[in-house]
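Colleague: In structure tokens below, several structures.
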Structure 1
Amino acid sequence: MSYPSYRHGVFAVFDGKARPVSYAVGEKFAHLRSGEPVPVEKCDRIVSIQVYATYRGHVVLVDDMDETGNARLMEAEWDGEWATANGFVHENKYEYFKTVDLRDLRDYYEKQVDLLFLRWRAAHFARPVDGMPLAGGWANGVPAIVDGRPRSGVLQTEDGRTVEVTTRAEYFGHPCEIAGISANGSVGLYYLGTDHGRAEADGFTPDETGRWAKTVHIYDLARYQEHQADLDFEKWRLSREPANGT
């Protein structure tokens, strides 16, 4: 049996529901599969969704899923040696694929890239002024949330899933978690990478908890997205019979 909440592609959230659509960044309308246009102003979010998980401790993209409970995986850490050793097939220059039982997956999550981020940013924030100091952007800032962004914590989604959300973005190539966004455009970031030397060179410093942090301007961010850890997947997996090996 396939996991019922699996999905991928572009979805628009409006009127309390998420619907598959076609949409290009900057357009004024998204289009339902029927062809019906939906004004962007009507949408709470438009997101591009990819599903990831871990398989044998390694991050994989869940490329597809069938009704029998099998998932087609793509190795997602660009480690061809690991992929070959674990039965993945080299299908083109960089990509390795394998079909496995869904029950062999762990840490299932959706990566939701926010396709309305640039529109939202332009509507709420002015570009930074040279020499103007940055302040705020943290969870105790005033405010740390602007018009619903960023989201964090355990949430019930519009389609009934229970997820744990962190909002993330890239800052000059660094993967980061967003702690908060203040009205002046200041953003508190936590560094999520492993190269602390590079992070330090780009202005991150350890805070009182040991996390590498920095305040930046929102116009310095790219690839704004939500990481939605699906808390229902593990319950679903455990409710099925154990997989017969991998």
Structure 2
Amino acid sequence: MKPSLFTSMLVKDGVIPLFNVHAERLKNDCARFNLPCEITPQALREFAAQYPAQQGTWRMRIIVHPNAPQEYTLDPLPEPVPKALSLVTYPHPLDFTFASFKRWGCPNRSAIQTFLLQSGSDDVLKIHPDHTLLETAVANIIWSSKGIFYTSDPSLPLYFGVTLSLLKQVHLSQISMAQLPLDCKIFTINALRKVSPVRAVDRREFPADWEAAEHLNRELVQNSLIQNSFLLYS
């Protein structure tokens, strides 16, 4: 059975940063399943004309279905407030089918969201059955020790995000929570919130390293400048 695949893109004052990277990733993923994916400036601009996204922060999604027309959504987002996050580990079995793709209608999604609301935390940490760290419900994870940054190896069942791929000095690793060094600091990263420090995972507390988060965010900005942005309103 072919999945529906999608990408989520930040829209800031009518501009989509890293548009070409997001579009190319979605096209390549769709090609793996022989899903027709056509992303044209005209179609995006015609859809966006229905919304006042020339100002503020918005999230645009392109959703490719195997047996339905390609779909677009455009939703306003509150301005992100810098915050050190609290994560909670998801305690139930996960379906890792298509884990390395952004799958629309993922069977884990509703259960994870319900669990997150009940927990009162900011995000849910996904763990492999062998206890290896994977990702959160909406972001990749980064951790640092002795000034070196690491992230979960993309050979694991996880989605290695476009934004994470812009950080060139992050090493690939496989590690469990119990193996994290005592001096470890943790961060989340995605296209919408960029890099945010983590202050706690379950009952274990971590120092919120704002300086390192700002350093990584500066690197994101520098590396994104060499990529093509897309003007949603011409």
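Throughout, read-outs are computed from the coordinates displayed, never taken from laboratory work. Bear in mind the structure is a predicted one, so any value in this text is a computation, not a measurement. Cβ atoms are built from the backbone, for glycine too; each structure is taken alone.
Colleague: Upon calculation of Cα extents along the principal axes in Å from the atomic coordinates, which of the structures 1, 2 produces 60, 49, 36? Mind dumping the intermediate values first?
Modeller: Numbers: 1: 60, 49, 36; 2: 52, 40, 32.
The correct label is 1.
Colleague: I've got another one for you. Quick one: relative contact order in percent (Cα under 8 Å, 6 or more apart) came out at 24 when computed from one of 1, 2, so which one is it? Numbers along the way, then the final one.
Modeller: On the way: 1: 17; 2: 24.
The correct label is 2.
Colleague: While we're on this one: Identify which of structures 1, 2 gives the largest calculated value of distance in nm of label points 7 Å out along Cα→Cβ at positions 23 and 39. Walk me through the intermediate numbers first.
Modeller: Details: 1: 1.5; 2: 0.7.
Max of distance in nm of label points 7 Å out along Cα→Cβ at positions 23 and 39: 1.
Colleague: Here helix-only ellipticity at 222 nm (-39500 (n - 2.57) for each DSSP H run of 4 or more, over all residues; to 500) has been calculated and equals -6500, so which of 1, 2 was it run on?
Modeller: Working: 1: -3000; 2: -6500.
Source structure: 2.
Colleague: If distance in nm of label points 7 Å out along Cα→Cβ at positions 63 and 159 comes out at 1.2 when worked out from the coordinates, which of 1, 2 was used? Intermediate results must be reported in sequence, preceding the final value.
Modeller: On the way: 1: 2.1; 2: 1.2.
Structure 2 accounts for this read-out.
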